[in-house]
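These are the structures in question, set out in turn.
Throughout, read-outs are computed from the coordinates displayed, never taken from laboratory work. In this text, all values refer to a predicted model and were calculated from it rather than measured experimentally. Cβ atoms are built from the backbone, for glycine too; each structure is taken alone.
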Structure 1
Amino acid sequence: MKAGVLLALDGLTPPSTMSARVTFKSGKSKVTDGPFTEAKEVVGGYWVIQVKSREEALEWASRIPGSDNEMVEVRRLLEVTDFPAEVQEKFKKFEQQIAEGG
């Protein structure tokens, strides 16, 4: 945090509690309420950092105070510009709807 790279740090509840899934098909969404059965491996939380390179991200990840048998998975967040043009257009329309209060 002091270095200015930490953007977010949150824990997540287990899939067996207070969970729901939203799936999409043919342009429609469907909500399925949990609880869901426990999986062997689930994401328990996340850290979002903003760094200049993969190597820097790995350096910061190696400093996380993990316990025995814990694991940190390092992944890059996608940005809107990483998606195809049609997805970017849908995102722009969605942003506009939100801005207009819809």
Structure 2
Amino acid sequence: MNETIKVSIDPDLEDLIPGFLGNRRQDVERIRQLLASADFDQVRLIGHSMKGSGGGYGFDPITEYGGEIEQAALLKDGVAITAALGKLADYLARVEPVFD
């Protein structure tokens, strides 16, 4: 069984976090759709956005995986995008913000 990943988050961000994480889960689905149509430019933009925002909310792995997705999209490497997307989806399924 996969363990929960607890992440300490600034309490000032508590109201924003559910929406942020929900949007990232939607990004996973959107990237899967975009990959099916080989729209690497849009995949790159979503990856770039994640790379820029994850760490600001305290979710460094989202920044990391977003960067991987962005770079793979530049190379039009669907296999690498799929691999990074799998890591991101797993992280999002297990992350649990702790506000302290």
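Given a computed value of -7000 for helix-only ellipticity at 222 nm (-39500 (n - 2.57) for each DSSP H run of 4 or more, over all residues; to 500), which structure among 1, 2 does it belong to? For helix-only ellipticity at 222 nm (-39500 (n - 2.57) for each DSSP H run of 4 or more, over all residues; to 500), the value -7000 is produced by structure 1. State the single structure among 1, 2 that was used to calculate FRET efficiency 1/(1 + (r/R0)^6) of positions 26 and 50 (r between Cβ atoms, R0 = 25 Å, to 0.05), giving 1.00. For FRET efficiency 1/(1 + (r/R0)^6) of positions 26 and 50 (r between Cβ atoms, R0 = 25 Å, to 0.05), the value 1.00 is produced by structure 2.
Can you tell which of 1, 2 yields 58 when percent of Cα pairs over 12 Å apart, for residues 18-57 alone is derived from it? Write out the running numbers ahead of the final one.
Working: 1: 75; 2: 58.
Computed on structure 2.
Where does the value 23 come from, among 1, 2, when relative contact order in percent (Cα under 8 Å, 6 or more apart) is the thing being computed?
Values: 1: 23; 2: 41.
Derived from the structure labelled 1.
So Cα extents along the principal axes in Å, computed for just one structure, reads 41, 30, 18; which one of 1, 2 is that? Write down the numbers at each step before the final one.
On the way: 1: 43, 37, 25; 2: 41, 30, 18.
Label of the source structure: 2.
Here Cα Rg over 2.2 N^0.38 Å, for residues 34-81 alone is compared for structures 1, 2. The highest value is that of 1.
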